[in-house]
Each structure stands twice: as structure tokens, then as C-alpha cells.
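Please find the structures below.
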Structure I
Amino acid sequence: MAITLTDRAANHVNGYLAKRGKGVGVRFGVRTTGCSGMAYKLEFVDAAASEDHVFESHGVKVFVDPKSLAYIDGTELDFVREGLNEGFKFNNPNEKDKCGCGESFNV
């Protein structure tokens, strides 16, 4: 499988990288936290790590560490606006449950 981005997510990342003036893509992974066990983490990447898996979607490179890949393989990143809020939405087919606040998940 792979990690993919929607057009909206790719446009947002590309726009931010252009404003930032540097970067080769985004790092997507998980960290242990929250009431359900794991939370997504997303950060901009200036240099790839040797162990990274690299996916490309709509011209954006997505870097994933090997430990996170098992939990997020097949995920689509979208960028959504809901009312006054905007942010990334993670459509992860591996998710079994989310906490009530939406900050963490488990597989």
C-alpha cells in the first residue's frame, strides 16, 4: 500500500513549503499518547533519514519511519475546513477506534 494525499492536502503542503523557503516534504508518523494509545504526528522535512520509506502523492514526498508504517499504511491525508477550523484529516483504514476528543486512536 502507500500513503497518499488529496489535492487539497498537497496544495496546502506545497504552499507552506514555498512560504517556508526550504524543505523536501512532510514526515508522517505516530507517537504513543492519549487515551486511545496513539496520535498522528506530521512535520516538515528538510532532509530524509536513511531508514525512511518515501511515498510521493500529487508532487509531495511523504516520509514515514518503519515503526509507524505498520499503523498508517494505506492512510490518505486530506486538508479540510470545517466552520472556522481547518487542518489535516487522516483517513486511516487501520483505525479501529478513536477517543472522544479525536486526538488519539488505536489499531
Structure II
Amino acid sequence: MTDITVKVKDPEGKIHELIAPEGYRLMEVIRDYELPIKAECGGSMACATCHVYVAENWVEKLVPPTDEETKMLDDAFFVKSNSRLSCQVIIKPEFNGLEVEIAPNSD
């Protein structure tokens, strides 16, 4: 099995290359590497503290957000058109090279 790598920019601007197991939530991967993301609800989509910005060239490659995710993002700070909750991005092999940035107020 090929490693799936994701690139995560932290709030200080440093880019981290993380190995992401297939089937994991992006939020879990970011937390497992101890990057500064709150993810207070643990992935139950009850908060927006795992908010990330997806690189523009990746937005259309991800499964679109559900209405529930979009409503939760309405309560987040600094939302952009490429905002996603990292707990709703399930790692797949085709996401190798995915690039995201941890949004402000997610740490």
C-alpha cells in the first residue's frame, strides 16, 4: 500500500508533510501529529474548531460538504470559499498530496 501524504500549513506558516492512513479523518491525522488544532468535539461535527482551508486546486477533488457541515461552518471564524471541517474529510488514496492550512482560531 502506498503512503498517502498530506501537507498541512500551521498557524505560524510552517508546512508539515504528514502520512495519512486511508480511512482516517484529516482532523485525526493533524491531531496525531500534535499540530495546533483544537478539534474539541472529536469529529462529531458539533463545533468548528477543526476548520481548515483547502488549497484551491484541491477543493473540487474533495467530496462536497454536506448541508450540516456548511451550517457548522456558518458558526466558524474567518470562513472562506475553500473552508472545510477537517473532521469531514476522509482520507482516500486519491488525496495523496492534499494541501490544507489550519484556519485561525482553530488552535
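Bear in mind that the values in this text are calculations on the coordinates, not laboratory data. Quantities reported herein were computed from a predicted structural model and do not represent experimental measurements. Cβ atoms are built from the backbone, for glycine too; each structure is taken alone.
Tabulated data for the structure shown
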{"item": "Of the structures I, II, the one that 3.0 was derived from, the read-out being distance in nm of label points 7 Å out along Cα→Cβ at positions 28 and 60", "result": "II"}
{"item": "Origin of the value 14.1, where mean count of other Cβ atoms within 10 Å over residues 68-75 was derived from one of I, II", "result": "II"}
{"item": "Comparison of I, II by Kirkwood radius over Cα pairs in Å - largest value held by", "result": "I"}
{"item": "Top of I, II by relative contact order in percent (Cα under 8 Å, 6 or more apart), largest first", "result": "II"}
{"item": "When distance in nm of label points 7 Å out along Cα→Cβ at positions 4 and 52 is computed for each of I, II, the largest belongs to", "result": "I"}
{"item": "Identity of the structure behind -4000 (criterion: helix-only ellipticity at 222 nm (-39500 (n - 2.57) for each DSSP H run of 4 or more, over all residues; to 500), calculated), options I, II", "result": "II"}
{"item": "Which entry (I, II) yields the derived value 10.6 for mean count of other Cβ atoms within 10 Å over residues 12-19", "result": "II"}
{"item": "Structure (I, II) behind the derived value 11.0 of mean count of other Cβ atoms within 10 Å over residues 44-51", "result": "I"}
